[in-house]
1. Out of I, II, which one gives -8500 for helix-only ellipticity at 222 nm (-39500 (n - 2.57) for each DSSP H run of 4 or more, over all residues; to 500) as computed from the coordinates?
2. Using mean count of other Cβ atoms within 10 Å over residues 126-133, single out the structure from I, II with the greatest value.
3. Thinking only about volume of the Cα convex hull per residue in Å³, which of I, II has the largest value?
Structure I
């Protein structure tokens, strides 16, 4: 891994900025142009807070580069470890550079093509954010999450299994939205009495055309299109975006069926194996495998998990998810009362 070649972060206009908070950690986002700031706001506006007075925060600088710019500080496209515990990811089609350095914070450099790209609009700075947030107790996982009455379930499945479709079907029926593809999970592997928590990172969703049509989302404004031809949407204001919620269950999506989905509770030995898909490229590159494994092992020990086939009958899919969460939340409440 080659070290970074940048010096100090560039000058930004303080007026082009916003402070956000994730899992109690403050991040000051500042940009060199209105276009650069506007490119990320649909995804992170739900995290905005009033700037803390005297509080600690790190800085996320977004630099809009010109069309001729290339990230020459690194040899080629890829992920790089930086001296001092930092991390960087270089992409060249279109060119962009995102990095996290503990001494300077997060930096994103990109031209307009990269700022407008679908994956960027959906999850801006996801690698750098995962490097900043990742640790022994917190990991960014490849999963979705929804909540009913303040209790959440992780929605787990590989790419294309229907996480976004399931999450949005629930959100459109009144569930709280906590993420469709990447979420931050807090799970203390050394304390089995601690309740795992999920934090929302991005208020966006990526949908194939058939899913968007079935959900009625095809009329929503499109932020961009990914290389896999998925449309990127901002979660609409009428839906409820939540910042965080305690996790009471995990739902592992199975291949679609045409009828009504029936959840099947997984055996303890099956749960950990079913969580392999949570290690997305974002997680694999930014976090040591042992930390990811400790987090998912903690989830597997503490939470019930259910296999649920995805169904295009949303009037049946959403109640199945709701029932799993409601039942699991009730069991958690009974356990707490018995313990006291």
Structure II
């Protein structure tokens, strides 16, 4: 977590704490953890807008030897240890980071296991971990590397820098994977999550063999929207009471989850991953019922709920 100047309605000298979650990007070992943080540029190339606060802090203010305040690793996005089932890792952009951890674990613990990696990105300038992945593919015949550029630069060479042009989709998987059962692990941007996760199911891949993780709220919402159609909740009968802030508000269904609803109405709630993995937004449920768009990775404390992936099943009272 970081303390940063509040850029909202309060005074600029007021500090607030923000929490961000990053995937581990190296195989588990006893010496420490590694994360890989991509600097987030201003949205849509508009340089008058601010870049990513947390990623900018890591790149500009964190140095070797600094002590950081971190929470313990959490989540359930990891390799199934059954060596008989080949692994298919599908990454889009910075979604490669958890795949590097899984791939490292396979190489350390199950070097005889077949692993296919499909890595989609725009062009060579975005190609993270290029050299270590190429070296591993040259060294291990059971590791099959498939790099896909959607907008290759003139100096990107097909066959050297990447293998396929376009996007990672089910058609590519169908034509390049051997027949038989595979276990799929998917992490990528919203468009990939929205199209690929349900398409795998339509292809005939069982739900138990499809596992995915979002690297941001939009990715998770895209995957949820593609597979779950939330039942509408009438605003007239659905009142959300925030006990600590003494506010009662009408749920009108426009928000993707209770966290978005709280933030839109100015109710301060701590948050981190925004995808049900870290537990930062866990809030005591005083009364009512919350349902989830997908089962959270975080083990929710009894009597509490996760706002970032929760929807009301009628009137609620929350300790927030």
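What follows is calculated from the coordinates using simple rules that are stated; it is not laboratory data. In this text the structure is predicted, and so the values were computed from the model without any measurement. Cβ atoms are built from the backbone, for glycine too; each structure is taken alone.
1. I
2. I
3. II
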